Every structure is written in structure tokens, then in C-alpha cells.
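Asks: Next up: the structures, one after another.
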Structure 1
Amino acid sequence: MANRTLLVLNALLALALMAIFLFGFKKDEGSGFPAPPQSIRSINLDKDYDFCGEKLPMNNFDVRQRLDAELLRNVYYHSSTILAIKRANALFPIIEPILREEGVPEDLKYLAVAESNLSNAVSPAGARGVWQFMKSAAEQYGLEVNDEVDERYHLEKATRAACRYLRRQKELLGSWMLAAAAYNGGPARISTEMEKQRARSFFDLNLAADETMRYPFRIVALKEVMQNPEHYEYYIDKEHLYTPLPPHKVVTVDGPVASWADFAAEHGVSYRMFKLYNPWLIDNKLTNKARKTYEVRVPR
């Protein structure tokens, strides 16, 4: 009796394992891709990595370990990484032509991913928008910031400002890697520490700010994952990717606006939809005492 019971249990166990094996590889009806059982693996770093054409010295054990840490963080931070991939399909077509026009490397688009995950984020320190400008830096590079207008939320204008900022730091510090570090940690701090430590590159620096030490590696890690998503088991149907906003018309405004909600209604759109096209209009009105000319977008 005991032997028969044992045989039955073994048979049931074998059937259960077979079911797991067979159904573990069934097609995922939600994505259209095969869905193998989840595997958590370390990452093979035996390849070349670069940022803006500047190669990482992968024969340096410290560099390897720091990049490995950022790759692991971003590969296995699934919700954030998949959102970045989806949003990039909508925003990179806007950002990339501006980078080319401004004469800076296209890899800088991944800096925006590191800053905000391509969202109009607000940091605890007060940085805002996709490029996370602080108010003082935004104004220094030509963006309007006040109680009614905040062009840190204007993607095209903020992208041009970021290009000018990063190009200037590259001229001062000598490399795009250092320019990226300065974007995070401040140019004065990077310049001072470079001189004090007699550092020849970002990889020679030892900074107290852990975030700045990690920052350029995070950008490289994001670039690697977003350029090779399926290698890291991110499978996204094309129809699941976010797309740019539908076509719009441009309306010129050169006077005050008592209510943007009324303005939107007069143009046949909801206030919500109007704000999605014009996130830089942060109040429901525009005083515009200086009679500046603004171009607002209205969905067709």
C-alpha cells in the first residue's frame, strides 16, 4: 500500500513538472512573444562600451564593476526600464533632430532618460521637466520660468538649452563623460576636483557624491539596454510603444489670456488635451504684460 502511494505521488510530481515545462513556454497572449520562465542572470561585460564616442576602459576593474552595478540596476528595474523604452518611441523623434541641429552627439538623449525617465518630473530640489533644469540654469540658458510660464516643460526649447549647456561643459572640461558628470554634480565641483586630484579623466575622479560617481555609468547602462532590449529580455510589441502626439495647429498669442480652459473650449478641445500639448503653460491664465508672442499648440 505504501509503495503504491509513493508511486502515485511520484507520478503526480512528474506530471506537475512536465506541465510547468510545457506551459512555461506558452505564448504570452498579452505581448505576442514567447514567455519563458523568468531567469535572473549576471551580465556578460565582454564587449566595448562608449558614450558619445568615448570608450570606457573596460580593462579597469573599477570601471567594470561600476558599469556592472548600473546595468544590473536598470536591467532588473523592470517597470522603469520598460516605461523608458515605450516613452522613447514618442520623444526621441523630437529630441534627436535637435541634437543633430545643435551639433552634439545623439547619445546625449540617454541623459534625459537618466534625468527624468523621459517624463515631466519634479525633483525634491526643484529641478523640472524632461531635462531636469533648476530655475537658475534654465534662465541662464534662455528658458522663461515664472508663475505662468515654465519652459523647462517645453521639450523642444529645453532640449536646445540642454545642448548648449552640455556643449559648454564639454568645451571647459574636455570630454562628454565629464560634461555629463557636470550636468549632475555641477561644473564648478567637477572642475575643482579634477584639479585638486590631478585627474585626467572622469574615471580618475573620486567624488563624495555617490550619485555623480554613478551618473555617467547609468547613462551608458540605459543606452545599452534601450539599444538592445531583447538581449535583456524586454519584448515589446510595436503597437504597445507610445507614439508622438497627434497632429496639431499652432496658434499665435500676443496678449493676455484670461482662461486657458476657455481658450481650449473655443478651439474645440478639452483643457486636459490642451495641457498635454502645452505643459509649459503652468497656470490657467496668461497675464503677458510685456506682450510677448507665444506659440501654443491646439490638437487638430
Structure 2
Amino acid sequence: MNKEIIIDRIHLHDLPALLKLAESVGWFFDPKRANMYVSSGTMYGHRTGNRFISSAALFQYGAVFSSLGIVIVHPEYQGQGLGKSLVQRCLHQAEQMNMPVSLVATSEGYPLYKSLGFRTFGSIHRLSLKNLARQRLDIGCSGLDELCAADLPDIIRLDKIVFGADRSRLYRQLFKQMDTGFIVKEQDKRIRGFVMTFQVGTVLHIGPLLAEHAEIALRLIQPFLFFSTQSVRIDVPDKQIYFIKQLQKLGFQETLISPLMLKNADTLPGKRDYMFAIADPALG
């Protein structure tokens, strides 16, 4: 007899089921990052018995903006409208608070999001650097300080200006999981940029990376390129054309371009010119 399929909230105790669901579509979730997804957002899924066969999450930032992500449907259940029903539930939750919703779309999900009223406002470029000989730019690493807990209020304030919403709760969790981070400040202690990195398997993920201009952004990533031989990944907004070209000079290869989509708003909030790498496609 077929088991009943119901929509249910995904909680922390459901993490093993979420990780198995992600594996079914070839996604690798670091357990700590998966924990953060569930802790930071409202996540739903279709449950059958003790396993989840779909998921979708809404991440709310204050009362002004939100991001949609972790939209997964198990291959055995695709084409049945499960993903659409979860996305609609997340959208209803956002619309009740009159909040715009952004997302970084996969090629598989793009037609669904477009049919639900999302519009494309740009793209996110994923660039990767393998364990190969690396070229140097004529930009030093001077002026960098290691990111510490005392810097959290400053980076949260900067992110609020750049992203256009309060992500303080998210940043506290990111800081706990961070592998390494650096910050650039003026002599008067005014912050000019910062970066966080996260180890995911054998790859170092760079982001978030916020900076006043590209030279500072490039200075912030130098330590991860020339004092390490591991593979590196970074997700860059398409507006950062000069930054992307400089990364390619360093040996980065563009491996993926994903549409950045928005619903219930005409523009992305914040001072996005300062955003050189996003924290995570799911988190905006």
C-alpha cells in the first residue's frame, strides 16, 4: 500500500532526511550548513513515512526582504507538482508580510519560477580555481586583519546597507561556521570590506565578500589564493564585470551562470555595487 504524502515542516531533527534528499539530486550539503538552513529559515517538505521527498525554504530578513532556496524534489517524484506547491506555500508566507522574494534559479527550476511571476534581474557567476599554478595580481595583502567576534556589529551594519535588509541572525550563524575571514578598516576603524570563507569537503567557498571597490575585494581574497593550494569557489553577481575579469586572470574558470530572480518588487534593495560575492545561492 502506498504511503500517504503530506506537507510538513522540516526541523533540525529531520536533518538526516534532508541530507539524503539532497544527495538524491546530486547536491552535497555540509551538515553544518544544512543545520543553518533549517535554523535560519522556514523549511517545508513533502513527507512520506520517515523520509522527505521534497523541500523548499523561505529565509526572511527582518520584515522587508526574503530569499527562496533549497527547492528539491526527489527524482522518483518529479513532474507531480510537489515543488510548485511548496514554492507557492513559501510565496504565500512572504506575501502575507508584503515582502519581496529573491532567488538564484537552477536551469530546472527557472520555468517554474517564471510561471509564478518571478522576473530576472541579473545573474550569479560561479567561478572555480583548481589546484593549479596561480597567477598573481599586483595587489598586496597589506591592511588585512583577521575577522573576529568584535567585528560582528560592524560587518552586520555594512551588510544591512549593501543587502538592504537586516541579516544579523544569519551572520551570527555564519561567523560560528566560518573557516577564516578578513576585514579591511580605515585608520578611524571605519570598515571598507570583509570576507568570510567556508570549507565544504575539499573546496573552499569564498563569500560573503563585501567591499567598497574591486581592489579591496581582490586584496581580501589574496590570502586564500596564494597561501593555500586547495580548490576555491566563489559566486559573483554579474554587475562585478571588472572583478570577474581579474579572477579569470588569476586562473578562475566560469563553471555556472544562474539567473537572479525577484518577485513582488521592481528592484533589488541595498547598495549592491558593494557585493562582490554572495554568501550562498539559497540565502541571497
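Read-outs: derived from the displayed coordinates by stated rules, not from any lab. Note that the coordinates shown come from a computational prediction; the quantities given were computed from them, not determined experimentally. Cβ atoms are built from the backbone, for glycine too; each structure is taken alone.
Asks: When FRET efficiency 1/(1 + (r/R0)^6) of positions 193 and 265 (r between Cβ atoms, R0 = 41 Å, to 0.05) is compared over structures 1, 2, which one is greatest?
Replies: 2
Asks: If you rank structures 1, 2 by mean count of other Cβ atoms within 10 Å over residues 177-184, which sits at the top with the largest value?
Replies: 1
Asks: Can you tell which of 1, 2 yields 66 when percent of Cα pairs over 18 Å apart, for residues 105-152 alone is derived from it?
Replies: Checking each candidate, the match is 2.
Asks: One of 1, 2 was used to compute FRET efficiency 1/(1 + (r/R0)^6) of positions 49 and 97 (r between Cβ atoms, R0 = 30 Å, to 0.05), and the answer was 0.70. Which one was it?
Replies: Derived from the structure labelled 1.
Asks: For structures 1, 2, which has the highest computed value of distance in nm of label points 7 Å out along Cα→Cβ at positions 225 and 249?
Replies: When distance in nm of label points 7 Å out along Cα→Cβ at positions 225 and 249 is computed for each of 1, 2, structure 1 gives the biggest number.
Asks: Hey, another quick one. Out of 1, 2, which structure matches -16000 when helix-only ellipticity at 222 nm (-39500 (n - 2.57) for each DSSP H run of 4 or more, over all residues; to 500) is calculated?
Replies: This figure was derived from 1.
Asks: Let me ask another. With relative contact order in percent (Cα under 8 Å, 6 or more apart) computed per structure, which member of 1, 2 shows the largest figure?
Replies: When relative contact order in percent (Cα under 8 Å, 6 or more apart) is calculated for 1, 2, structure 2 comes out on top.
Asks: Next question. Have a look at 1, 2 and say which one yields 43, 31, 15 for semi-axes √(5λ) of the Cα gyration tensor in Å, as calculated.
Replies: Derived from the structure labelled 1.
Asks: Could you figure out which one of 1, 2 the value 15.9 for mean count of other Cβ atoms within 10 Å over residues 185-192 was computed from?
Replies: This value belongs to structure 1.
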